[in-house]
1. Output the label of whichever structure in I, II has the greatest value of distance in nm of label points 7 Å out along Cα→Cβ at positions 153 and 321.
2. Kindly point out which one of I, II the value 53 was derived from, the read-out being percent of Cα pairs over 23 Å apart, for residues 33-200 alone.
3. State the single structure among I, II that was used to calculate distance in nm of label points 7 Å out along Cα→Cβ at positions 281 and 337, giving 2.9.
4. Tell me which of I, II gives 20.9 when you compute Kirkwood radius over Cα pairs in Å.
5. Given that helix-only ellipticity at 222 nm (-39500 (n - 2.57) for each DSSP H run of 4 or more, over all residues; to 500), derived from a single structure, equals -11000, which label among I, II identifies that structure?
Structure I
Amino acid sequence: MNNPVVISGGGIIGCYIHARLKQAGVDSIIIERNKRLKADSPSIRTISLNPNTLKLLSDIGMNLELANVNLIKVADGNGSGKIEFSAQDIGEESLAYVIMFNELLTKMQQLVESSIHFENEISSIEAFEDLSKITLVDKTILNTPLLIGSDGRNSPVAKLSNFVSRKEDYDQTAFTFLVEDKSDRDASTAHQLFTDKGIFALMPVNSSNKNIFSVVWSVSNKILDGSPQDFVMSNISLIESMLDSKFIIKSEIVSFPLSSHHLESYMKEGVVVVGDAAHSLHPLAGQGINLGFSDADILCEELISAYEKGYSINSYRVLKSYELRRKSMNEIMLKAMDGFVNLFGSSNIYIRTLRNFGLTFFNKTSFIKAFFINHASGNHKL
C-alpha cells in the first residue's frame, strides 16, 4: 500500500488499530495533537478492561500488570436491594481487569512509537472516493485511502467531516480520586452504591499496596455546593458507614461534567470514526474503553478482510458493514446506561421501592445475571 491509512489520535484505541493493522500488513500512521506522554506521568484515572478487551491486547503482544476484579457488589444505599456479579457466573477468571490509564497509554504508545507523529493535528480534509487529501497544521499534506477518527469525544475528524451528533447532558459531575481503605477489604471485590449523595464506585488498583482503591463518584449538580473537596469531605463518612470502611484520600480530587453523545453515522466517503469519537456514555458501568476496543476490533476485521481479498478498504460496503455491526450494539449500551442513570438517580419513593425489588429479583435469577455479565464482558459479538 503506497499511501498509508491515517489514524487521527494516538490514544489507546488509535494505537491498538495501528498495531492490529500492522500485523496484517496494512500500513498506517498516527497523528497525535498532544506531546509524548512521559513514562512517569502522574495519574489517578483508572480504566476497567473486560475479558474480551484483555484478549485483544494480548493478541498484539501486550503483557500488563493488572488488578483483578472477581466480584462486583451493587447495592441501593437507601434500601435493601442488592445484587452480586461473580466471575464464576460466566466461567471467567475475572469480571474485569483494572489498570492506571497513563500506564496503559504509555505502553501502547511505546509499542507503535515509530509511527506516531506527536504535536500535530489535522486542519482540513478533502475526501474523495479513492484517495483523500489530509492537510496538517504544519502544512504537511497526506494522501490516504482512509482516515480513521480515533481522536476523542470532541473529535476534530468528526467536526471537519460534518458528522451529526446527538448529545445529552446528565446534569451531573463526577469526582475521581484514590483512597486507602483501612478496613480488611478483599482487593478483588468492587463496589457500587446508589445513594442520595450520588453513585459511588470503588475499584481495586494494580498497586503494591492492596488497600489502594479508585473512586468514581457521580453526583447530581442539584446537590453540589462548594468545591469538589468540600463535597467529598462532607459526605465520605456516609459511604464509609455503608461499606463499613475507613478511607484516607491519597490523591487530588479531579472533577469533570458528565454527558453522552452518539453520532448518527460512523462513516462517510473516505472517513470512519471509532470509540469516543463516535460515542460516549455515563461512567456508571465503566464500559467506555471496552466499547472503543469493540469498535476497533470490528473495524480492523472489516479492513483486514477487504485487504486480504484485494478489495478497496475504503469502499462503502466495507465501512458500512463496520457501522452496521457496531452502531446498534453501542446504541443499546447507551440507552441502557441512560435508563440506569434515571432509575438509580431518582429519589421518588415508588421508583425506589421498584428499584430495590428489581435488584433483589435479578440477584436470584442466575440466567439474567449471566446475560448482563456476558454483554459487559464483550462476549456478544455481531
Structure II
Amino acid sequence: MTSDVKGKTIVSSWNEWDPLKHVIVGRADGTMVQAPEPATVRDWPKWGFPKGTYGPLPKEMEQIANEQLDNFASMLEARGVKVDRPTPIDFSQTVQTPDWVQNSMFGVMPPRDILLTVGNEILEATMSQRSRWFEFICYRPLLNRYFQEDPNFRFESAPKPRLTDRLFRLGFWDEVEQYTEDEQIERYTMKKQWALTEEEPVFDAADVGRFGKDLFVQHSTCTNAAGLDWLRRHFPNHRVHEVLFKEAHPMHIDATFIPLRPGLALSNRQRVPLSQDMKDLFKKNDWEIVECALPAHDEKPPLSFCSVWLSMNILILDPKTIFVEASETAQMEQFDKLGFNVIPVPFWDVSAFGGGLHCATADVYREGSLEDYFPKQIPGY
C-alpha cells in the first residue's frame, strides 16, 4: 500500500488489531482548559482553574506533551507506519453559532474522539461539546488530501448538532456532586441518563469499538441513544450493539473495553459490563475476556479529565505487537504473558491533553479486510 500515489487506496481499517500502516497522531499545541458549557465542567482549583475559569494549559506542560507525541510519531515511523498530523488553530478564541456562544475551544490532541474509520470511510463524529464543535477544521487538510488521492475514500460527516440547551439537562454537573459514586451509578448509569437528552443524535467516535462486522457503541455522557440509532442506520451492513458498563460518568470505550486480537478482549476490572446480551455474545463466539492489570498511578496528572485507567488505552501495531505507556509495568507484564511483543512509550504527560496512546491516534490504513468475528448472534441484540 502506498499513501502518496494518486489512485491508490489510502483509507481502509476494519478493526483495532490488523497491521497498522498509516495513522494520524495528534498535537498538544494551544490546548485549553475549556470554558464552562452544558456538556462538561472543569473544576481544578488546586491547579489554578476553579469552576467557571478557563484558559490555556501551561506552556511547559504543552512542550513536554508535544515532545512525547513527536517521539511516539517517530517510533511509529521507525516501524514502517506513515504518520500524518492535524493542523492546530487558535483554540483560545470565542466561537459561536446562531444558537450559542462558547468562550473557548479545546484542542487537537485526541483525533480518536472525532474520527471513526470503518473500512474505506472516515466519519467525522458529531461531538457533544460546544468547545469541540469546530475541531473538525484541524483534520480537513488531511481528509481533503485523502479524498483527492483515493478514489474509493468515503469522506463522511455526521449531521452537525445544534447543541441548543434542549439537548442538555442543565445543572446536571452541579447535581451529581451531592451523590456518592455508587449512588451516581444507580441514579444515572442504570437509567442511561446523564447530561444529554435525546433532542438530536450525538456521539463521539471514541465510544465505538471496531470488531470487524460488529461495532460496539458505548451509551455514555457524550453518546446518546439517538446517536446510537444514527450509527445503526449509517452502517446498515454492520451490526451495531449498544454496550453499558458500571461507571458513574462513562466517556469513551477505549479505557473500558478493547479488543486485542481475534478471540481476545481486555476489560476494565472496575467497569464491568452491564449488558447480559453483550456477555452472552462474546461467550457464544468463544471470545476470552481478561481483566486489565492495575494502573501504575493512584492519581491522574494535573489538569487531566481522563482517569488512571488510561493504563489500558493502548495502540495495537499488529496482532502480536502493542504500544503501552512506559510507566504501566503491570499492564506490560500482562500483555507479555498473553504472548504480545510490548513496546513501552513515554506518554504520561500527554494525558492532560485528552488521553492516552489510542486517544492520540486515528487509523487511516490497516491491512486486512472485513471479517465476521461473531457469526453466532444473540437475537435482538
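1. I
2. Among I, II, the structure yielding 53 for percent of Cα pairs over 23 Å apart, for residues 33-200 alone is II.
3. The read-out was computed on structure II.
4. Clearly, the read-out refers to II.
5. I
All of the numbers you see were taken from the coordinates with simple rules; none came from a lab. In this text, all values refer to a predicted model and were calculated from it rather than measured experimentally. Cβ atoms are built from the backbone, for glycine too; each structure is taken alone.
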